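Engineer: Alright, structures below, take your time with them.
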Structure 1
Amino acid sequence: MEPGFWIAPLVGGALIGLSAAAMMWLHGRIAGISGIFGGLVKPTAGDFAWRGAFVGGLVAGGLLMLLLTPAAFENTADVGLPLVALAGLLVGFGTRLGSGCTSGHGVCGISRFSPRSIVATLTFIATGAAAVLTVRALGGA
């Protein structure tokens, strides 16, 4: 492990926390990605612009990082597109079932001491761990 390997995750975590706090403080809204994106799919009058700007900023930030650090985006997993699509559908289903995603529950909900969010986040983590153990037990990567 290289020295200072912890700096990028620390800075990234701080930026996520600051952006979630700014969203709550400046707009009175929770920075839950699935809820924000869901509002773009089923828009409410006067609610589209800020949601579009938020999601657009996420995409723009990802594209900027791709340009600055393309090696960080190298695909080293030997997984086909159908499996990736299935995983995406399952994540989408899970966010609907759990009434939110890890950004809404894990970052924003836990910081507000929401019991529902704490249970949801623990469920996300436990389910993810069980999925990894199951796939590995079945001989998956």
Structure 2
Amino acid sequence: MSLVRELLPGETHLAAAAMLELRPQWGDAAAITARMDAQRETGYRLVASFADEEIDAAAVGGFRLGENLHLGRHLYVDDLVTRAAARGRGHADAVLAWIEGEARRAGCAVLHLDSGVGPERADAHRFYFRHGMRIASYHFSRALD
């Protein structure tokens, strides 16, 4: 049985182990926790699924509410990850269901996320398709030197 809940300020460190599996460029738990806490100042929120008696989150979703001319009121998922050791146990399903519920509670018309491309992302893409998500647009980017 898992517990899914929003992580409040002061609990961000509980998401660090999972988030480092998705965003290893942050190096260590202290650095990624500090970055997630800094993002909270611009509306970033975290929800996590915990396995029985585990202290660190098994799966984590980072998201924010927004509104713009193109999408109207929406929820954007910045990050969604399950720790490798906890995959296949429904943790990401539970986190995404919580996030979708939050989007509905907040009056959002749509839920969005971007996912990188490449063969290593195939499992993630199957997960999104299984949850009724579709590829709705191209996302273009350009590195600025």
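Engineer: Quick check for you: by distance in nm of label points 7 Å out along Cα→Cβ at positions 52 and 116, which of 1, 2 is greatest?
Structural biologist: If we compare distance in nm of label points 7 Å out along Cα→Cβ at positions 52 and 116 over 1, 2, the biggest value is for 2.
Engineer: Computing relative contact order in percent (Cα under 8 Å, 6 or more apart) for each of 1, 2, which one ends up highest? Numbers along the way, then the final one.
Structural biologist: On the way: 1: 25; 2: 20.
With respect to relative contact order in percent (Cα under 8 Å, 6 or more apart), the highest-scoring structure among 1, 2 is 1.
Engineer: Can you spot which of 1, 2 the value 1.7 was calculated from, given it is distance in nm of label points 7 Å out along Cα→Cβ at positions 20 and 44?
Structural biologist: Details: 1: 2.2; 2: 1.7.
The read-out was computed on structure 2.
Engineer: Let me ask something else about it. Given 3.0 as the derived value for mean projected area of the Cα convex hull in nm², for residues 60-99 alone, which of the supplied structures 1, 2 does it correspond to?
Structural biologist: 2
Engineer: Thinking of 1, 2, which structure, once helix-only ellipticity at 222 nm (-39500 (n - 2.57) for each DSSP H run of 4 or more, over all residues; to 500) is computed, gives back -22000?
Structural biologist: On the way: 1: -22000; 2: -9000.
This value belongs to structure 1.
Engineer: Using the calculated result 15.0, 47 for Rg and Dmax of the Cα atoms in Å, pick out the matching structure from 1, 2.
Structural biologist: Clearly, the read-out refers to 2.
A short reminder: the numbers here are calculations on the coordinates, not readings from a lab. Since we're looking at a predicted model, the values are computed, not measured. Cβ atoms are built from the backbone, for glycine too; each structure is taken alone.
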